[in-house]
Structure 1
Amino acid sequence: MHDNGDRALDGLTSWSEDTYATRLSRLKRRRRDVLAVGAALTAFVVAVSAGGAAASIYNDVPGWLRAMIFTLIIVAGSGLAFAWMRFQEESERIEQAIEQRGDLATTLIGNRRLPRHADAFWIVGLVCTGLAPMAFLTAAWCAAF
C-alpha cells in the first residue's frame, strides 16, 4: 500500500520548498527507510552468526578479513542509529512547532536547517550495510580455496 503523500514528495527538488507538514512527512519516511535497512542488517548478522558454516568460514580466513566484516557491521549499525536519532529529533521539533501553532503545518519551512549530519550517517550506514555482506561473500570464497 502506497502513501499518496510520500509519492507527492518525490516531485520536490529542494527541502527548502517544504511546508512544515511535508517536511515532517519526509522525515518520517526517512526514519522508516533507516529502520528497514537496520532490519536487513540485523537479518544479515543473525544469518552469519548462527550455524557452523559461518564459524568455519571465519576460522579459515585471515584475521584482517574477519575484522573488516565486524567493522563494517559496527559502523553500519552506528550510522543507522545516529541517522534515526537525528531524523527523530527533527520530527519531534516540527511536531511541537505545529502543536503550538496549528497554522504552521501549511507554512513553508524555508531555510530551517536539516537534521544535523543525518544524511551523512544515513549514507554511511547504507553503504556499510551493503559492503558487509560482500565482505562476508569474499571471506566465503577465500575459505573455499
Structure 2
Amino acid sequence: MKSLSFFTSLAAAVVVTALLKFLHLFHFVKWNPVGYSKSFEMFDDTNVYLRWLVLFLVIWAISLVIYYISILTAKVPVAISSIIFGIILAFIVEWLISDATMIKTIKKTSIPFICIVVIGVRFLMESAIFHSKDQPIGK
C-alpha cells in the first residue's frame, strides 16, 4: 500500500507540475507558479529548474497528504468529494498567491487552474479508494 501511494502521488505531482508549466507558458494564469521564490530570499538567485523542482516536491508532499486523507472519506462518493475538495483547494491556493480578499479571488480565479486541481484531486482520491478496497491498510 505504501508503494502505491508513493507512485500514485508521484504521477499526480508530475502531471500537475507539467500542466502548471503549460498554464504559465500560454498565459492561462496571471501569476507565476514559481513566483514563490521572490518571497523566500534563499531562492532569489537560484536556477529556474531548481525552483520548479522545489514546487514539484511541494506538490508531491501535498499529493501524499491528499491520498491518505481521501482514504478516510471512502464512504462519500468520490465524484462529489473530489469536486468540492478540489474547488476549495484551488480557491485557497489562488487566495494565498494573490493576497486579495476572498471575493476578489473568486472573481479572478482561473478556470483552467481549477480544472487541473480538480482533475488531480479526483485522480488521487479515486486511486486511493480503489487501492484501499483492493489492499486494505491492515493487510
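No value in this document is a laboratory result; all are computed from the given coordinates. The shown structure was predicted, so the numbers you read here are calculated from the model rather than taken from an experiment. Cβ atoms are built from the backbone, for glycine too; each structure is taken alone.
Which of the displayed structures (1, 2) returns the greatest value of distance in nm of label points 7 Å out along Cα→Cβ at positions 83 and 123 on calculation?
On the way: 1: 1.1; 2: 2.0.
Largest value of distance in nm of label points 7 Å out along Cα→Cβ at positions 83 and 123: 2.
One of 1, 2 was used to compute FRET efficiency 1/(1 + (r/R0)^6) of positions 27 and 75 (r between Cβ atoms, R0 = 41 Å, to 0.05), and the answer was 0.50. Which one was it?
On the way: 1: 0.95; 2: 0.50.
Matching structure: 2.
When FRET efficiency 1/(1 + (r/R0)^6) of positions 43 and 131 (r between Cβ atoms, R0 = 41 Å, to 0.05) is calculated, the result is 0.75; to which of the structures 1, 2 does this value belong? Numbers along the way, then the final one.
Numbers: 1: 1.00; 2: 0.75.
Among 1, 2, the structure yielding 0.75 for FRET efficiency 1/(1 + (r/R0)^6) of positions 43 and 131 (r between Cβ atoms, R0 = 41 Å, to 0.05) is 2.
Figure out for me which of the structures 1, 2 the number 1.36 belongs to, where Cα Rg over 2.2 N^0.38 Å was derived from the coordinates.
That value comes from structure 1.
I have 15.8 for mean count of other Cβ atoms within 10 Å over residues 51-58, calculated from one of the structures 1, 2. Which structure is it?
Answer by label: 2.
So if we calculate distance in nm of label points 7 Å out along Cα→Cβ at positions 35 and 115 for every structure here (1, 2), which label has the highest result?
Comparing 1, 2, the top value of distance in nm of label points 7 Å out along Cα→Cβ at positions 35 and 115 belongs to 2.
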